[in-house]
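Read the figures in this text as sums done on the coordinates, not as results from a lab. Small disclaimer: the values here were computed from a predicted structure and weren't measured. Cβ atoms are built from the backbone, for glycine too; each structure is taken alone.
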Structure P
Amino acid sequence: MEHKRTRIVVDKKFQYRAAIRSALLPFITLLIVSTVLFFFAQKNNTYIEEVVDNQGVMIEMFLTTPALHNSESTTIQEGEKTFKQNIGMLKEIRYNSQLVLYFIVFITILQAVVIFAFSIISSHRITGPLYVMKQYLRDIRDGKKPEIRPLREKDRLKEFHKELIETIHYVEPHLPFENDRNKSDT
């Protein structure tokens, strides 16, 4: 019968340290990449703002030039239309740059959380068996016969667990366990 536990974190110090160490390098790398991309995106946004302002000044200049007031001229109509399209595209580029920045920050945080959680779960496959085996040793030290149970399917340290069980069975006849004394008293 497989013994199931609901606690994932059995050795806080070990598991949290392992999880933080696992998540730290990718998080720092992503933070550096995000910072560099953020710097360039902010610089691009500044340039875009300047171009939008310049386009606005140019439109005002053209609209205040009396010779260009002939709205029937297709050249003037096309020029005004092109200026407005350019401003619209620049605003869209700025908006997309900001979305990319937010996405990078979100992905950085998400990746750190996923790596941290994965590390906790992965380390549980080691700390769970260690917890069980420490309990065996505590029971022996307290004069109790340990309740031997198999490890879960995905647990690590199965060979060590097997060796420990074989050792317990080997020394069992030489140790006076309380549970055995209680049985012989009845």
Structure Q
Amino acid sequence: MTVTETKLKGCFELEPTIFQDDRGYFFESFNQNTFNDQLGLNINFVQDNESFSSKGVLRGLHFQAGKYAQSKLVRVIKGKVLDVVVDVRENSSTFGEHVSVELSEDNKKQLFVPRGFAHGFVVLSNTAIFSYKCDNFYNKASERGIIYDDKDLKIDWVLKKSELIVSDKDCLLPTLENLKL
């Protein structure tokens, strides 16, 4: 596995070693020891989630605050998405900055999203199956988020705004400037 830290400290892009032959391919999608050793962390994932979405569906930008904050390890099983993370750590030198990474069934990349980051993705293929591990359990009262089209974040979601399918709930999220952590 190749691990590359993004411009956002603590946020890593992971590329697995893929073994291919005439039968297909094999790769280790997760190994707790390898993950923690290569990232220099001590993460214990406690919950796995999966979503299915159609082209244009944008989910995000979400995170949990306080004692229910979550780190996530995200990947795409089928299809292709643009995955986006925003640093919302108040004392971070990269507060308000974001990175975008294309995750797909072809590149098999994963992204480690540490606690203190908002996360979202948009589906670029006809459909996508998105999978992620969390190191803390979901808590509704700790839900937070940032509106996907915050003018100060300047996120390029690749698709035209008219092509995006965003939930009513996500359309009501505050801007980063108005976010209450």
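Worth a mention:
- Structure responsible for 1, 7, 10, 9, 8, 7, 7, 6, 5, 5, 5, 4, 4, 4, 4, 3, 3, 2, 2, 2, 1, 1, 0, 0, with P(r) over Cα pairs in 5 Å bins from 0, in percent calculated and labels P, Q on offer: P
- For distance in nm of label points 7 Å out along Cα→Cβ at positions 12 and 28 computed as 1.3, the structure of P, Q it came from: Q
- When helix-only ellipticity at 222 nm (-39500 (n - 2.57) for each DSSP H run of 4 or more, over all residues; to 500) is computed across structures P, Q, the figure -1500 traces back to Q.
- Structures compared: P, Q; top value of distance in nm of label points 7 Å out along Cα→Cβ at positions 108 and 148, i.e. the largest, recorded for P.
- For relative contact order in percent (Cα under 8 Å, 6 or more apart) computed as 28, the structure of P, Q it came from: Q
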